[in-house]
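None of the figures in this text is laboratory data; all of them are computed from the coordinates on show. Everything numeric in this text was worked out from a predicted model, so none of it was measured. Cβ atoms are built from the backbone, for glycine too; each structure is taken alone.
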Structure 1
Amino acid sequence: MGTWGAGTLDNDTAVDWMYGLGEVSDLSLIEGTLDRALAVGGEYLEAPDAEEALAAAEAVARMLGNFGARNDYTQTMDDWVAYMNRLPPPELVAKAQRIVARIQEQPSELLELWSKSDKSEEWSRSLAGLAIRLGA
């Protein structure tokens, strides 16, 4: 896992996903990413799908004006949010809220990986912060 911090965007998978966001001018990538992760339902949620879904949820929170950490890694997403200059539809916000909760429930590979880490509490706080920024 190419991870350098407990933040939702502090991993290679999220950064790669954000580059894809810079290539679209609509909500299709966000919605598709959230839908794919939510389609797992109660089955095992793989870590890469969860990391991408958290990045998508971050984009939704930022569209609401609720930015988390801003740095060189988030520049593509932050530029895209400024370009879009619109609020996300309520159903997209609801999907983002659901996936943040789902990732923290078993069976979730990302939850398993972070539970074994010495930064598990920091990761949990990061997700709690995202949930707050999404209005959950």
Structure 2
Amino acid sequence: MRFQRVFTGAPWEKTVGYCRVLKAGNLVFVTGTAPVDPDGAVHAPGDALAQARRCLTLIRESLGKLGVGMESIVRTRMFTTEIDRWEDYGQAHREVFGEHPPTTTLVEVTRLIHSDMLIEIEADAVIQESSPST
């Protein structure tokens, strides 16, 4: 089986030893994706909707490096420090997935890696293989 990895250059990738996306055959796994701006700062502190949108944008961009679209996502997991803001997270999720909704889980956690982060999202995708070499 062929493996492909996508790295974003985030400092945590080398420190912790992980990649943003791993494609194994026709399965694609996206690691927990936090709402981080290109400069490494937390995106939109305090804004649950904006943070969820940012996580999903980062997932879309990372999958795009492998030619995988969001419609291939079959499951998401959302970890939040404020479950009462579920409607904001749900709105962002619905906006992105529209007619191709995956299964999902939304759970509250005590905290994320930075106190200004409200949500982190991970995703799994299944794609159709175009050829045996993919």
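Tabulated results
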item	result
Top of 1, 2 by distance in nm of label points 7 Å out along Cα→Cβ at positions 50 and 106, largest first	2
Winner on Rg/Rh (Cα atoms, Kirkwood Rh) once structures 1, 2 are ranked, highest first	2
Given -19000 for helix-only ellipticity at 222 nm (-39500 (n - 2.57) for each DSSP H run of 4 or more, over all residues; to 500), calculated: source structure among 1, 2	1
For 11.8, 35 (Rg and Dmax of the Cα atoms in Å, for residues 58-97 alone, calculated) the corresponding structure among 1, 2	2
Given 1.6 for distance in nm of label points 7 Å out along Cα→Cβ at positions 66 and 90, calculated: source structure among 1, 2	1
Structures 1, 2, by mean count of other Cβ atoms within 10 Å over residues 18-25: label with the highest value	2
When distance in nm of label points 7 Å out along Cα→Cβ at positions 2 and 26 is computed for each of 1, 2, the largest belongs to	1
